[in-house]
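A.B. asks: As structure tokens, here come the structures.
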Structure 1
Amino acid sequence: MPMSILERLASPQGLRTQEPNEEAAALCLESPELLEEIATGLASRDARLAGDCAEVMTKVGERRPEVTAPYAEALVLALGHKNGRVRWESAHALALVADRAAKVVEAALPTLEGLVCNHDGVIVRDYAIDSIARWGTTAPARASRAWEILRDALTAWDGRHAHRILGHGAALVALQPRLVGELRDAAASFVEDERAGTRKAAKALAKALG
């Protein structure tokens, strides 16, 4: 009897290498219907299995986000998983499809905003920011709402995520030009930041906005 897609993942085989998950992702790219089973695995109490499933969603989403977007709700639910790997892989996979699953992301904004403000994992916060920003590129009103959230997050965590937020600024302004003044001011406030990455992002945004 042929192995199911879940049985092909690393943890069911007792492995800790990436190759089985990469192979499973390749199969899902060829046959996207296999993602249905991967999505059910996201809710598994077996943290390693759920993490493998989230990793496959990310690997597939990097290549074909249109086939993982229908599983955005499952990814949102996985953001609350007890396991850290499941959370950050799911956050990554969601960020890849946030502009294709705008209604799901909009409903999840309180969850995403809560992650940005309160989650102790930097990676999860980064990808939550990406999801909010990419959702914001789908409509002018959403761009305004996304900026409201991200503006408040600029100084959170001692400004640790400012470079990432500023990096999304030009895309938001392109959709909602009325934000240009606020984003120009935001860029100006970070051009002398002590962190090189933040200074670079601020200067790039300032240049893009003119």
Structure 2
Amino acid sequence: MPATSPASSSSERRHTSQGRERKQQLIEAAVTLFSERGYSATRIADICEQAGVAKGLYYWYFPTKHDLFVELVRTMRRRLRQAQAAGMDPNADPLTRMRQGAEASVRFIAENASYFSFVEVERAETEMSGLLREGSDVYLRDVLALVDEAQQDGLVPDTDPTLVAIGVVGAVSSFTNAWRNGRTTVSADELASFVGDWVTNAVGGQTVNGMAAP
């Protein structure tokens, strides 16, 4: 088999890079339009126009609009987990990592508020609910692992770890929903710090303003 010349290899790499860029352009355009119009009201032609990509190329990357939606959700899920991992000190104790992960989650959700607002609307759709729940289940499993570790280290009371993990995930979701809906005017960083404090106090069984945390 003949060796690939440097020129052809470089051309192939450029094409691959360009392909990834076009695919990302379509995903980003979909985020914008889905957030503004909703999934059902957004046409493939609209996404292509927003992305500046020919409609024929769209089908090279995504056979249907649903396939793009699946890719979008999984891309955002991967980016969220990357943000969580980057925000956690691997040498810290599990309760601290739980707090850091919650804070990183709040900041990521705040930075991508339009996407998460859209997801909340689409979650009610039966066709989408299973896919969207996958992300919540992944986060729940990650937190549950930290709760188990923290209980073994004596940092968290010996209560039902699943309920504790649900509480952490629920706190991140509830507080960020309230922030996105304008029910509080604190900054994203202030919200992240508050949620981090809440998680530490509630999960660690400490006190908040002299009262036992739930």
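FYI, it's all coordinate maths here, none of it is from the lab. Note that the coordinates shown come from a computational prediction; the quantities given were computed from them, not determined experimentally. Cβ atoms are built from the backbone, for glycine too; each structure is taken alone.
A.B. asks: Using relative contact order in percent (Cα under 8 Å, 6 or more apart), single out the structure from 1, 2 with the greatest value.
C.D. replies: If we compare relative contact order in percent (Cα under 8 Å, 6 or more apart) over 1, 2, the biggest value is for 2.
A.B. asks: Quick check: -20000 is what I get for helix-only ellipticity at 222 nm (-39500 (n - 2.57) for each DSSP H run of 4 or more, over all residues; to 500), calculated from one of 1, 2. Which structure matches?
C.D. replies: 1
A.B. asks: Compute FRET efficiency 1/(1 + (r/R0)^6) of positions 40 and 120 (r between Cβ atoms, R0 = 30 Å, to 0.05) for each of 1, 2 and report the one that scores greatest.
C.D. replies: Top value of FRET efficiency 1/(1 + (r/R0)^6) of positions 40 and 120 (r between Cβ atoms, R0 = 30 Å, to 0.05), among 1, 2, belongs to structure 2.
A.B. asks: Given a value of 2.8 for distance in nm of label points 7 Å out along Cα→Cβ at positions 128 and 168, calculated from one of 1, 2, which structure does it belong to?
C.D. replies: Only structure 2 yields this read-out.
A.B. asks: Another question, if that's okay. Given that Cα Rg over 2.2 N^0.38 Å, for residues 144-191 alone, derived from a single structure, equals 1.03, which label among 1, 2 identifies that structure?
C.D. replies: Derived from the structure labelled 1.
A.B. asks: Okay, moving on. From 1, 2, which structure was P(r) over Cα pairs in 5 Å bins from 0, in percent, for residues 96-175 alone = 3, 18, 31, 27, 16, 5, 0 calculated on? Show your work: numbers first, answer last.
C.D. replies: Values: 1: 3, 18, 31, 27, 16, 5, 0; 2: 3, 14, 22, 23, 17, 10, 6, 3, 0.
Clearly, the read-out refers to 1.
A.B. asks: Thinking of 1, 2, which structure, once distance in nm of label points 7 Å out along Cα→Cβ at positions 112 and 160 is computed, gives back 2.1?
C.D. replies: 1
A.B. asks: I would also like to ask the following. Output the label of whichever structure in 1, 2 has the greatest value of Cα Rg over 2.2 N^0.38 Å.
C.D. replies: Comparing 1, 2, the top value of Cα Rg over 2.2 N^0.38 Å belongs to 2.
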